1. Thinking only about FRET efficiency 1/(1 + (r/R0)^6) of positions 40 and 96 (r between Cβ atoms, R0 = 35 Å, to 0.05), which of 1, 2 has the largest value?
2. Assuming 0.6 is distance in nm of label points 7 Å out along Cα→Cβ at positions 16 and 32 as calculated from a single structure, say which of 1, 2 it is.
3. To test your reading of the models, identify which of 1, 2 gives 2.7 for distance in nm of label points 7 Å out along Cα→Cβ at positions 48 and 64 when calculated.
4. Taking -0.59, -1.05, -1.15 as the value of log10 I(q)/I(0) by the Debye sum over Cα atoms at q = 0.11, 0.19, 0.21 Å⁻¹ derived from one of the structures shown (1, 2), identify that structure.
5. Quick check: 52 is what I get for percent of Cα pairs over 13 Å apart, for residues 80-119 alone, calculated from one of 1, 2. Which structure matches?
6. For the read-out distance in nm of label points 7 Å out along Cα→Cβ at positions 24 and 144, a value of 2.1 was computed from one structure; give its label from 1, 2.
7. Given 0.70 as the derived value for FRET efficiency 1/(1 + (r/R0)^6) of positions 8 and 72 (r between Cβ atoms, R0 = 30 Å, to 0.05), which of the supplied structures 1, 2 does it correspond to?
8. With relative contact order in percent (Cα under 8 Å, 6 or more apart) computed per structure, which member of 1, 2 shows the largest figure?
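None of the figures in this text is laboratory data; all of them are computed from the coordinates on show. None of these values were measured; they are calculated from a predicted model. Cβ atoms are built from the backbone, for glycine too; each structure is taken alone.
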Structure 1
Amino acid sequence: MSNDTLDDVDRGILHLLQKDARSMTTTEMGEAVGVSASTVGNRLQRLENENIIKGYHPQIDYHNAEFPLRVLFICTAAIPRREELAERALAAENVVNVKEIMAGVENVHVEAVAPTREEVTGVGKALDEIGLDVMNEVLVKDEYVQPFDHFGQDEVSE
């Protein structure tokens, strides 16, 4: 499904989910975008079936969850193996996020959390063992997120 086939209701629902996917009910979403709760439920099901919504993930403060070290490993993979190695990296212990970057070098970014420096070193070794070339590792201080404002911010009455 392309963005052209998303209507205002779909975009409004996506905007609301990005703001608060946990506590907002389908009734509240429906009121905000001007449709019934059952319409919201049907739209959510369709958006999930079409892989527009791929999941509902909490934003965790790892430091408060006793994993004070959050590290971004900037890696390089040969382009023909980039997807395979990115998927394998996700299976490594302590890894919470992997991004494939459209570049020739530094094209796999791996985020890991750990309670100790030794465990961070273990992640680096695991990435090396699967075939990634670790170019750099940096300590992440914090992360800030917001809803993508082209998903129906104007369609929502808040």
Structure 2
Amino acid sequence: CEFLNRQYGTDYISVMPTNLYGPNDNYHPTHSHVVPALIRRFHEAKVNGVESVTCWGDGSPLREFLYVDDLANLCVFLMNNYSGNETVNAGTGKELTIKELTELVAKVVGYTGEIKWDTTKPNGTPRKLLDVSKATNLGWTYKTELEDGLRLSYEDFLNNPMRAER
């Protein structure tokens, strides 16, 4: 954006989001990312009476998640309040372990079985947390707490069964 802005006199902004989740997500069993994959796995386990769900790694990696409506809100906020060449990170500034996320998704879905961890599988990157101070210093903050966003995502999953087939 910086070079286009200089060369053509534009005012483009670059926004780098953290892990996103929310309505219209991809719930495909092998082609989705962590939140929709967990929603689908725990929902199917609940519906089918599966006693345990096994997740990869040990659950220790730290991640940050942002609800998609909050990203949209930030983009509109930046269009009205920011003119600069530096990338603005979009996130909550809060992290939790994959284990904590997994337990929260299970709670939201209503799955009461056991969660097991397969430590022979990789954990992935130990930590992914963005510095969101630029956005917060401009006066923006996210609005959707993770549990609330997960509830909305699960409702979306339940109300749009065809989305799970993509």
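1. Going through 1, 2 one by one, FRET efficiency 1/(1 + (r/R0)^6) of positions 40 and 96 (r between Cβ atoms, R0 = 35 Å, to 0.05) is largest in 2.
2. Computing distance in nm of label points 7 Å out along Cα→Cβ at positions 16 and 32 on every structure in 1, 2 gives 0.6 only for 1.
3. The structure behind it is 1.
4. Of the structures listed, the value fits 1.
5. 1
6. Computing distance in nm of label points 7 Å out along Cα→Cβ at positions 24 and 144 on every structure in 1, 2 gives 2.1 only for 1.
7. Value 0.70 for FRET efficiency 1/(1 + (r/R0)^6) of positions 8 and 72 (r between Cβ atoms, R0 = 30 Å, to 0.05) corresponds to 2 out of 1, 2.
8. 2
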